[in-house]
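Asker: Some structures to go through are shown next.
A short reminder: the numbers here are calculations on the coordinates, not readings from a lab. These numbers were taken from a predicted model, which means no experiment stands behind them. Cβ atoms are built from the backbone, for glycine too; each structure is taken alone.
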Structure I
Amino acid sequence: MKIGKCELAVRAMMLIVIAGLCLMIAGAAMADKSKPVVVRGKDVIAPKVGEAVDVAPFGEFRSWNNGKDIGVLWEDTREIFKVAVKFADKSAMPDPANVKLQYWKTAWPQERVPRDAVLGSGNWGWIEAGDWYNGKWRDADVDVVVNGDKWTYTFRPINKSEYDDLDKFDATYRTTLKLRILFPEKAPEIAALNTFTDSTWQQTSAIVGWGGTANSSEQIWDGKAEVYNGYLAAVRPLAGSKVNMKDGGNWSSTVKDTTDGVVIDYWYAKPVSMHSFDETVVTVRAKQHNFSFAGREVADGKRIFIRDYGVLLKPVKDATTYADAEAAYQKAQKTVYQKVAELPEQKLERAWSDMPQKGRIYMPVAVE
């Protein structure tokens, strides 16, 4: 088989691009230089309705400065309002005046997404959210309260001393991807590190039904549920269900010519900010299909119809059946994807004729 010069050039260009990406990824990985650390027990706070969400369990505990610090790294930016640290040994506690609470400074606060406004036309996607590697550690202007073996930090307005030029932005939170407590010497053993946003805990239940497409063949829906930015409280079969529950909230289910499902009880975060990354995601991992849904949507009384998978998600008080959802879908206005699929195969002649005739236009050939 012969390879033309053009194809060789394309392959060479692809190799160059891949090599460049590999170098970028390797350089970024080296730039962070953090190491995982253990926080004894992580001290996960049991959720209570209306209380602030601790997002530390949804990040990674890390150290960046040869064991002199301990902090949390998140995949997405978090708006931290309060930090609490509990020491394993009260006698080993340093002087709070010699300890710094720092956050990773990137584009925020000079460039920020409004917490209370919807940004249309894709504007949000063009605002820099920051990353793990391009930035610097910034000392936070805080108040600290010492109570026995526990310190509690709250943030002063960011324009008080950190950025006094931001006269109209007095946030008492810090938006960041990383946050740490920096000690003058080796960090003492930490029993718990909690980082709170202004989102609050709520609890709800969702019916997860499957088998809507099991008309001609058997489907195996053995699986489990996972919750990110939240906690799984319980999983139980529907009334009259043939689902068999197993240890750890797992289940087994086989359906044909019928539907079945489970009820998932879970804790979810209710953010104050319209663009918060605290939103809870519930994931069902099953042998037949995997899918995820926003935990707050079901809590708000919405149904989620995943027709291709034969799945219907709904609140526990919703009496809608899969057949009802299918009937409503058939009556609903067609989606853009459906309309495109119904169009005839595109041809050059049709594409060419669809382009409007252009008149005379000015074509600049030089800079004025």
Structure II
Amino acid sequence: MYFVGDQLVITTTGASSNAVVRTAVRTIDDGRHFRRVAAADARGTVQYRTVAFDYPALRGWARSASAVLTDPGVVTLGIIARTNSIQIGVATAGDVTKVTATLNGLGIPAAAVDLQIVGSVSDQTDLDDKIRPFPGGVIVNDDCTVGAIVEARESDDGFLTASHCTNIFGGNGDGTNFYQHENIRGQTNHVGNETADGDLYQYGSGAACPSPLWCRYSDAAFISLDDTTDDYYGAIARTTGYGSTTISSSTPRFLLNEPALTAPIEGDTVHIMGAVSGWLRGEVLDECSWLAGPGANQRRLCMMVADYNSDNGDSGAPVFTWDGSSTYVDLVGIHAARIASLDIAFFSRWLYVDLELNDKIGTLNVAY
């Protein structure tokens, strides 16, 4: 199932009734989503759509299809409810033949696969003024964005950004220097060093990350601050409107609630505050997609996909949901990358950011 605005679309492979809605409601353990489904049922804004394949079948085939992730020409793989298919993006036309042969060998129906030539992944690594204290959403190291100012180990302040913005993707933290706003050595620009990053794992053959791949579930790292008086804890810069990089003089900040561990679902609207693109919004298209890179034999697992049109320099930006009127927003992830040919973007869901960093630096406190 997915949302189109306030309309709930439930995909089935047979006759449907309100009982289907009630079953769907019982499977949702997040209060917000429960209320949205129940409200759609009460309004009568539920559309039943008959499709060829049910979700368990697609999920099983997607797991089998993960074997193609070892091919360097495969860029992304995920399940798209709206097209009732497994979407696989490859870099070139030459990759189509190889991937098709592999899928045929696995017995996956061709009708269940949407195979597209998407080109390469742009791991997005410019609100670019010097700002003190600085909030999430501003430029760092000339080519990335501050995601959120957080408190770790209940005492140390730092900020999150994309792991690929550091010298080494994954690991224990390589000490990468971070500057805001210009990457120039000096007391006034240097703001911190990377001290924590999620580990890369190999999950074995037949799993989501078959050998020789090394994988993780988020693209996020923690940067310890030199001077905690330089940060604006629990806040994201707020611009004058969508598409703007000019910080509003009347309402210059969004403030963060404590993030929920549940993620947005397909059809939900999410927002991003990127240093280059400014304030953008788009719809979630996929809740769990594999993404190539950033390095050879590296993959990012279960990334969220949305259609906000980000740009280079937005990597690490906060992704959040907003009710349209409040000063407070909910942090739902950290922006990672885009595929320009499809106008889609990828972000790490908050749950995985939190889990991968928690065992390194303890609980992450985000709320203002």
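Asker: Figure out for me which of the structures I, II the number 0.00 belongs to, where FRET efficiency 1/(1 + (r/R0)^6) of positions 191 and 351 (r between Cβ atoms, R0 = 30 Å, to 0.05) was derived from the coordinates.
Answerer: Derived from the structure labelled I.
Asker: Which structure, out of I, II, was distance in nm of label points 7 Å out along Cα→Cβ at positions 63 and 199 calculated from, if the result is 2.4?
Answerer: Source structure for this number: II.
Asker: Percent of Cα pairs over 36 Å apart computed as 46: which structure among I, II?
Answerer: That value comes from structure I.
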